[in-house]
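In what follows, structures are represented as structure tokens.
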Structure I
Amino acid sequence: MSIEARLEELGIVLPEAAAPVASYVPVVVHGGMAFVSGQISFVDGELVKGRLGEDVSLDDGMAAARGCGLMILAQLKAALGSLDRVERVIKLGGFVSSTPDFTDQPKVVNGASDLMLEVFGEAGKHSRAAVGVPSLPLGVAVEVDAIVAVSGE
């Protein structure tokens, strides 16, 4: 089954790939790898802002991380032409804007990790970091980047 068919089966519609907000490119493809720049938390076209442990709930944080994952997929599709070129999700890096006493960053970033497993199955299993930070660009709650193995040009 193609990844497009899998997305349709799951009822997932990818957002439009967002343009960069600074001096970088969204995806660099080199040597069979795609390096996806950090994608910030959009849900239903709106930025999810705030800090976990303060004004963003765990469930909203997980949804924000899933939104980051959806944007990672959108960026990959734009760069590769087809998500069928994804051979394996290698690593996700998750950054969670949180208070010093908030310790559930791994649960938050599961929002993106679980999406990769839903979409790519076994090839979606990856290594990961989930880090708490005091703030993120534009005041968002979550940012996730990715390293992905891809097939030929």
Structure II
Amino acid sequence: MIKLLRTDSKHIDFINLVKQLNAYLKIVDGDEHDFYMQYNNIDVLKHTIVAYSDEKPVGCGAFKKFDENSVEIKRMYTSTETRSQGIATNILNGLEIWAKELGYTSCILETGKRQVEAVNFYKKNNYQIIPNFGQYKNIENSLCFKKEIL
């Protein structure tokens, strides 16, 4: 059974999972890694979720306010040995519920085109591709998504 813990970016299990995510992204993003990392400081994240399986931290995700109606989903990660078990979906659903409780009506996010599993995951979870926003506007490798959570 998966247990979700609502916390913030100071939680040690969240920090350690993000370190694993960053190591993975450094390989996938290659030369563009430093560009993306400047927008992924975790110290600004006040709403994070850590997923546990048998008391072991196995995944995480977060959101931050984007505008009055939207949050941006950030730092989604599931450990390699626990993928394809529905953990990421549980985390994403937990983030959406939390954002809705706080009065937000949509979630947006950015992921890289090379992260095929992530792209397919967000499509499977009813996220729609939108024009790239903010710092991702003219970035060839970026794909941006949105989902209404009314």
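Where a number appears in this text, it was derived from the coordinates with a stated rule and is not lab data. The structure presented is a predicted model; accordingly, all values stated were derived computationally and were not measured. Cβ atoms are built from the backbone, for glycine too; each structure is taken alone.
Computing relative contact order in percent (Cα under 8 Å, 6 or more apart) across structures I, II gives 20 for structure II. Compare mean projected area of the Cα convex hull in nm², for residues 43-106 alone across structures I, II and report the one with the greatest value. Largest one: structure I.
Tell me which structure, out of I, II, gives 14.6, 45 once Rg and Dmax of the Cα atoms in Å is calculated. Only structure I yields this read-out. When distance in nm of label points 7 Å out along Cα→Cβ at positions 3 and 115 is computed across structures I, II, the figure 2.7 traces back to II. Computing Cα Rg over 2.2 N^0.38 Å, for residues 19-58 alone gives 1.60 for which of I, II? The structure behind it is I.
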